[in-house]
1. Which of 1, 2 yields 74, 57, 46 for Cα extents along the principal axes in Å, as computed?
2. Given 172 as the derived value for volume of the Cα convex hull per residue in Å³, for residues 169-296 alone, which of the supplied structures 1, 2 does it correspond to?
3. With FRET efficiency 1/(1 + (r/R0)^6) of positions 97 and 281 (r between Cβ atoms, R0 = 35 Å, to 0.05) derived from the coordinates and found to be 1.00, which of 1, 2 does the value describe?
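What follows draws every value from the coordinates through simple rules; no lab data is involved. Note that the structure is a prediction, hence the values are computed from the model and not measured. Cβ atoms are built from the backbone, for glycine too; each structure is taken alone.
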Structure 1
Amino acid sequence: MKNKLFVAIALISTTISFAQISSTQVDELVDRTLKTFNVPGIAVAIVKDGKVIHSKGYGVKSILTNEKVDANTLFGIASNSKAFTSAALAILVDEGKVKWDDKVIKHLPNFKMYNDYVTNEFTIRDLLTHRSGLGLGAGDLMIWPDGSDFTTQDIIQNLQYLKPVSAFRTQYDYDNLLYIVAGEVIRVASGLSWCDFVEQRMMKPLEMNNSVASFLRLKDTTNIIAPHVPIDGKLKVIKRYQNQLFDAAAGIYSSVNDLSKWTIMQMNNGKYGSENKQLFSKKEHNEMWSPQTIIPTNTTAPYNTHFSSYGLGWFLSDVKGYKQVTHTGGLEGIVTQVTLIPELNLGIIVLTNQQSGAAFRAITNTIKDSYLGIQSEDYVTIYSNRIKANVASADKITDDVWATVAKNKKEKFKIDFKSFVGTYTDNWFGDAVLSEKKGKLYFASKRSPQLSGEVFFYKDTNYVVKWDNAYFHADAHLFFECDATGKVVKLTMKPISELTDFSYDFQDLGFSKVQ
């Protein structure tokens, strides 16, 4: 998500505080964003007063084909799918099949958390509100990167092994796995899979005719983006994430045209169509948009946000005195944002096919400022400079690590890899094998085959692994622990870079050497 024509944004920033942004200005803004942040394709929609006033694609779906993005081009919306999961449960609440405060074990008797009290008290509401006590992205290595063999039942079984970082219901820490559990509650309560429920009970009545609940359900792939990741300064198309295990948290593919129908319904208290049919009740809509978990925030310009929280599938905050309802989403090579300001009857949708969130933020905030009537910042430049600073800081850390590794190789340290070779097991992630091949040490996960790569000596008993797949941007430290005899008995890990995606939760692993 990146930026564009300096002259254009300068013009916008001086005019839109007095008038709502025009389509021409949006075009100029998006064009600059594409160029500044090296994003191949973006789609943008603006919904106002129940009508779509701007819906357009920009750039290309793939740098390999150069086919143009349009308003019907499909993007993975990633965690914007979470609002569909909460809406599905709202429908089931309306139908009396579940209650928000039902205990999860009522519907899934095999559900088990880290202690009995939490297991017995955990509600459907808790599944959706990121207050479980688990750390940020805990257990995401079961779903990330793509290609693992974990199942939904594995997720439910393994939650009990994830150690909390805070007391139950006391702290916000974003979570993916519990939305997968919520999808299983929907299946049990409705008799439909999460995908079937979303498509039949939500997308079909809203006439989201091009959208699907999961990429693998697409019958027509002629108008879909490819995901892109910058690798060593060059943009590359990468393999698409396709694991259906993740669907209830991040599976939906949709377009700005289709998502406009979703946002119009949301801002109409669940009503849709010319006959004002009700997808879910106003009562349960209010519940989804009510604060559930406090998120710490600082009151800063330009929005003077005093309160931030998470509802049921949505982030909630105040901006310039108005309620803001929003969410973002990210998969490898794709990030998206949906933003609603209900009191202004305003919706902004930005979908991109590159993985920097600065692009959608620059576009969304510039459009939003015009409707709030405030002097807009030059977000393109601001976020570009911020990214450069963050990347420079992170690169210094990683560069220092790999410089040390290179120095060690040059000095030809004598390393006895035999003491490290063997199988290591973690109680939720399973086995990883360290093997020696032609004088080199390799790490390979048994259950997540993409997590494989060469291991290098760093210092003392601290090694580092460089994953074979460069687009992860997630190389990691390995810390070996020895017993009194010097025998390796344990292995822990953590990301090298501070910019590593939180779903690479290596820090949550605790391997014991078993052979």
Structure 2
Amino acid sequence: MALAMAFLFLGLSACTSQNRMPGYIYFRIAADPSNLDPAMITDVTGGSIAAKLFNGLVRIGPGLKIIPDMAQSWDVSKDGLSYTFRLKKGVKFSNGREVTADDFRYSFERLLNKETASPNTWVLERLKGAKEFSEGRAAGIEGIEVVNPYTLRLTLSKPFSPFLDLLAMTAAYVVPKELAGDRFAFGAHPVGTGPYVLQKWASGQEVVLLARDDYFDGHPKVKGIVYRIIPEDLTAVVEFELGNLDVISVPASMYSQFRADPKWKGNTASIDGINTYYLGLNCSRPPFNNKKLREAVSCAIDRKKILRTFMEGRGTLASGPVPPALRDWPRPKGYPYNPEKARQLLKEAGYKNGLTVSFYITAQEEVADMAEIIQSYLSQVGIHARIKQLEWNAYREALNNGESDIFWISWWADYPDPENFLYPLFDSANKGPAGNRTFYENPRVDRLIAQGQSARDTAERDRYYQRAEQIIVDDAPWVPFWHRKDIMLRQPYVKNYTIYPVYSMDKGLEVSLF
């Protein structure tokens, strides 16, 4: 490791901090965002950048509570169906035009319009008349009413407990009608209401944001943000040590090195992430439409040991898809590590001589290392995994199309409700791009999730979600690994840097450089 870093340092020595733009803070991302159009974003990278370019009616605030964003206040009807929002006046898009309630109507209709082909229609599909509009049977959406330029009323077809949480999501951000008509152009050149504007996007190199001086909710304390696109962890660490990056997530392979270095002791921060890392199994076709084979994979891998060794304890062992921070019911019972049981299940599934499967992963170094560990465990029970690495956009497309047999990925909370780890990931309506990339289907799970969504109190909701999660764990479309704790490292001159449990909470307003 030391020798590799020495050679890499020599190769990068010309890229010193003298190349920086003064007043900009530099972050690292591993790949290009897939898109910067709120209607099209499905990745955390795109969502975290979009949070600084756009706003919604509400957002997630301290304590994971819903607080005002562009709506200054709202009322909910007694039957839980109608939400009336009063907008803040004088809020402008970065092109200088004031935002009105009609812009939200346009943005929501645009999301649900079948011609937009958004993978995020599920965010607003509960609006009354949304289905008829999406199917082209209605000219507008009955559940969206512009009362006056600063008042918007949204009506649901039936009560939905986390509706306000959904409105805090990327997909519910407001966009300008005069610029968002061409979604391909808008995705590369977005215009929003946020504290930053897109200054530059050089694919494979960097995304640069410039701070606005007329943001309605305060002013950023930096001139701008540069997201440098660096796929390799080692390169990112060397760039950080050269001063070309200001904040990085510490790679698992280098965690011990930084933890033991007194130089960085006071410049680290961590948080228990609301996320789940998992091995997904494609349930839509052979071989993993066979439940016994899925159970065999679950029994074949010592997740606890991998978390303790490779991950050095940087997380909590997952027992199911819902993170502990969002679950108020007992942990579901899963499949413990038992290679002998895995071999037996393999035979019962009809594969007494073993089998070969495709294993899709992203090109990130840490992911590749993890995949090799999983590959080794599977081979010991007779499952031979052929690893295929793809860059993020190609990987996402392959998963959405169901090309892989197994894949490694994570899901991060878009909003802090257990429903966010159940409905998009396991409801049969969301197979493919909307989140259910294992193409899992179980009518009982669909019904239980729907019952939880309509529950009027938390206790009732949790009873349905608990049953749904246990059925999912029993069916084994996933091997849930852990809920990861991220360790962030910052330069000494970076002040007020905060790690947020949900990526969309970070508007980039507090962080500063001294």
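1. Values: 1: 74, 57, 46; 2: 68, 58, 38.
Corresponding structure: 1.
2. That value comes from structure 1.
3. Working: 1: 1.00; 2: 0.15.
Derived from the structure labelled 1.
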